[in-house]
Structure P
Amino acid sequence: MLFYFSATGNSLFAARTISDQIGEDYVSMVDCIEDERFRFAFSKDERVGFVFPCYFWGLPPIVKSFVENLSTSDFEGRHLFLVMTCGSVIGSALGDAVRYFKANGIHVSAAYRLLMPENYVIVFKAPSDKQLRRRLNHSAAILTRIITDVHESRTNHHPTMLSRIMILPSRVFHAYYQKHRSTRPFSVSDRCIGCGLCARICPTHSIAMLDEKPEWHGDCLQCLGCLNRCPTAAIDYGRMTQKRGRYVHPDGFAEHSTH
């Protein structure tokens, strides 16, 4: 069984690819939280993986929430691996993830960083077609190696020395993210067609449709699923995204309409 969280398709594509190759099912963490499904009956030799993105050198809050609610007895004595997707450097995030799972009673056998196309268009430009092809080819090669490791139930050792050195700056960076997850900068233009996709896919239910237009409230994950997946690019985050492109993994949501 693979558990994934994905807003723009990178982690979903990785989870589905691994799932297809190792013959295990995959399920959305968001769906599990919605259904209050936290107990799992795994088969004897079933491999278990978690696939999710790096958020500001840390774990997405929704992944933490899911892990905190799991029954640790379901995961005892089995090979468990993590795959953290990212657009660039991740600080100590992967090592911190291993420690977080351990603190919640779940032992991680192996953890991997998977470089994928950048999707945080608040800060970065969306990749060009050439950049996208190059990055996806690179990601495919890494993913093949990860799948080989999972097939053979290999273990690796995290945190690394570099990860330990980066613990303090990572915590400072992630703390900044935790304090600045406001929805206030979101806006919608006249290009909005009132389809409601943004509200349906928001993992924290921070979007409500009023008069066929989205309105944001409270804090959000800044997953940017609403902004990147809007079919008319009608959503912006302040002025920073008005002249930037959008990114959704070209094959990420091929079989999915929501999460």
Structure Q
Amino acid sequence: MAQLVAAMASVHVPLLTSAPHMANAAMWEKIHHGFDTLRETLTTSGADTLVVISDEHFNALDPRRYPSFGVVTADSGVGPVENWLGMPSNSIKVRFTPDLAETVLREGVSQGFDLTRLSEAGLEHGFLTVLNFLTPKWDMNYLWLIQNCVLPPLPSVKRCYEFGRMVGRAIRQWDSNRRVAVIGTGGLSHAVGTPDMGKVDPKFDAKFLKRLCANSPSLLKITDAEMEAVGNGTHEIRNWVAVAGAAEGAKGEVVMYEPMMAVGFGMMRFQMSA
């Protein structure tokens, strides 16, 4: 059976590639330290397959037909679909893992999840921005799982944790000798397209990261109102919570955090047993 060997999370700030000048040298030093640490975690774990849990920002999926939980079952994906991301449009092609996607679909149904099969999905910044730094050769096998963090009503934090736990169990039940890592992207506190855009709440982020790293029941008590109060983009922490679910009680550590580039800019990883 496959092994889940690494679990981590990171912001997916599109400015990293679309407007890198928005970060000064000191900021970039912290950013590179964070990505170097996560990349080392991937390398040390021996992972050959990377599951990405993120939302999708209506760049490839139609908001009129948007899933609560989507599983990309395609053989491959091409992007970016955005023409402003600082990468040539549709210049990146990744190899997906449809066999694992089908395993997640079956396990999801058995655990009461109504999952949406996505037979195609163009790649956008929720998937690409982080991986541009973590796997710049695009040489791993990937699976993209999409959670609704943008179109109310949103799945509860508890449901996203349960989704991640189901995904972790599906990985461990996958009839394969693959070594799998999971990463959640998005967040932390930030606002998009509102008068609060640019504001960050370090206190909220610190409280969330403490709960996340403890992987304790208090993590599931975070409400939509709490997230909305510190910015509509904060709802993306659901993707980090899902990774906590996949990690099945493992504890975590913050790799870096700094309020910059209009977000609570953070990265973390869980301490997975061998």
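Data table
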item	result
Among P, Q, which structure scores highest (criterion: distance in nm of label points 7 Å out along Cα→Cβ at positions 76 and 180)	P
Answer label among P, Q for the case where relative contact order in percent (Cα under 8 Å, 6 or more apart), calculated from the coordinates, equals 22	P
Ranking P, Q by mean count of other Cβ atoms within 10 Å over residues 12-19, the structure that comes out highest	P
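Bear in mind that the values in this text are calculations on the coordinates, not laboratory data. All values reported here derive from a predicted model rather than from experimental measurement. Cβ atoms are built from the backbone, for glycine too; each structure is taken alone.
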